[in-house]
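Structures for review follow.
All of the numbers you see were taken from the coordinates with simple rules; none came from a lab. Keep in mind that what you see is a predicted model, and the values were worked out from it rather than measured. Cβ atoms are built from the backbone, for glycine too; each structure is taken alone.
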Structure P
Amino acid sequence: MKLYGSDDIEEVGPMTVKASTESVTQRVERQLRSDILTLALPPGSRLSEQDIGERYGSSRQPGREALIALSKSRLVEILPQRGAVIAKISIAKLMQAAFVREAIETAVIRSACSSFHFHARTRLEDCLKAQERAVESSDRAEFRRYDDLFHRTLADGAGLMMAWTVVEDLKAHIDRACCLSLGKGDALRKLLAEHKAIVAALDARDSHAAEAAMKSHLSELLQDLPTLEAAHPDIFE
């Protein structure tokens, strides 16, 4: 397995962005996006620039810019003279996003099996250990944080961070449904086992097994989707 030199990999830091490195507008957009994706602000909720300012401690302008940015991702719908409403989870958009994500991430893991940076492999192990702790404490938010970092690190280690940038944008249509599915029984433990299977195939340089493990992992949500939609008809469309 080829290992990149130390200058060939983008170091992945914490998932949160330090306040000193982002503007107020960036912070508000990040926090609002997070609250939408984690369903802290559920689909159908009305938002105004004033509401956002009060919630995140900003003036109206950052709230306005955050709404415009998130409307481009179809997470909010701006209503002229009436503020905005958080979009419902679109089954059609989710299915398309899942299709594209699978195509990209299976290609990433296939490439990773032939060329992966050893520092990224260490970070994968850190992700798995953090997720094990999250499973034991039933901390879904922490598990999801390291789920994102796990998939990002796979792309980073393979030298394909542009692929992750595309996936990260697409995931907005998937993440909210994921939040619902993580509340089911032993969902966290099952997802952790799938991550370990992906890493085992990566370590064995078995691209066929790695692709199969990734496809199985990414298909979990699609299998749960009919049940989730039936249980939460008010937030899907």
Structure Q
Amino acid sequence: MNKLSEIKIRIYAVEIMSHVKKSMTYKELSNELKMSAPVISRYIKGHVLPSLDRAQKIIEWFEVSYFRKMLQDEIQVKENGVIDVSFLTYDTVLQRVIAKQALNYFRNVEVTKVLTVETNGIPIALQIGNEFIVDVIIARKERQIGFEKYIEATYTLTPPTIKSLYIPKNALKKSDKVLVVDDLIRTGNTIKALVSLVNKSGATVSGIFTVIDVNQAMERLKKELNINVPMYSIVSK
């Protein structure tokens, strides 16, 4: 991990405490984090940053005990089984927190590009790209005017319909290490198509990230792809 990434994680831990402090007293937060209220106050007021080890413990508490429950409460499942994740497209604070989660989880992974598909996951992918300070490539569902050469990958929707994804041929270099990002994973077909685009470009998949994992789809994807890279979803539904 480089120095910049370490500092970002330590600052993020302070942002977490400042956010949670809006709904908790110092005493309550002290009990949750198992550290003294005066120390927490010094962090929140910007007098000092927590160590990397302490910052990671704060982030872990936030993920397990606070953030995941908050995110679960936001997710709505409609009568037809469709999962409504539209809130991910406009809640910029939530997008930023999710991006920080990705940065923290993949902190030891080399990432030079982020790849996503043109869905609700675009704002999150852009925030993640900003955290890693890398470009974001958006796979399109149709060829775009102005680009003559494309890399194409197909995938299957439910009910069975064959669709294609496209990226410009020069969007990825062979030296790129690509973090694949999507808002949710249900069948894994979209992510498999994104992985195929990376492979066809000659680049390397360095990780796979989704916000929501439906019916343990990520576990099935790990077996189907058979690639040794970190894969992470924040919540399961």
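With Kirkwood radius over Cα pairs in Å, for residues 62-125 alone as the yardstick, tell me which of P, Q scores highest.
Going through P, Q one by one, Kirkwood radius over Cα pairs in Å, for residues 62-125 alone peaks for structure P.
In this comparison of P, Q, the computed figure 6.0 for distance in nm of label points 7 Å out along Cα→Cβ at positions 46 and 118 is attributed to P. Tell me which of P, Q gives 14 when you compute relative contact order in percent (Cα under 8 Å, 6 or more apart). This figure was derived from Q. Structures P, Q were shown, and percent of Cα pairs over 21 Å apart, for residues 54-189 alone at 51 was computed from Q.
Given -22000 as the derived value for helix-only ellipticity at 222 nm (-39500 (n - 2.57) for each DSSP H run of 4 or more, over all residues; to 500), which of the supplied structures P, Q does it correspond to? Going through each structure in turn, the value belongs to P.
Here the criterion is distance in nm of label points 7 Å out along Cα→Cβ at positions 102 and 142, and among P, Q the highest value is seen for P.
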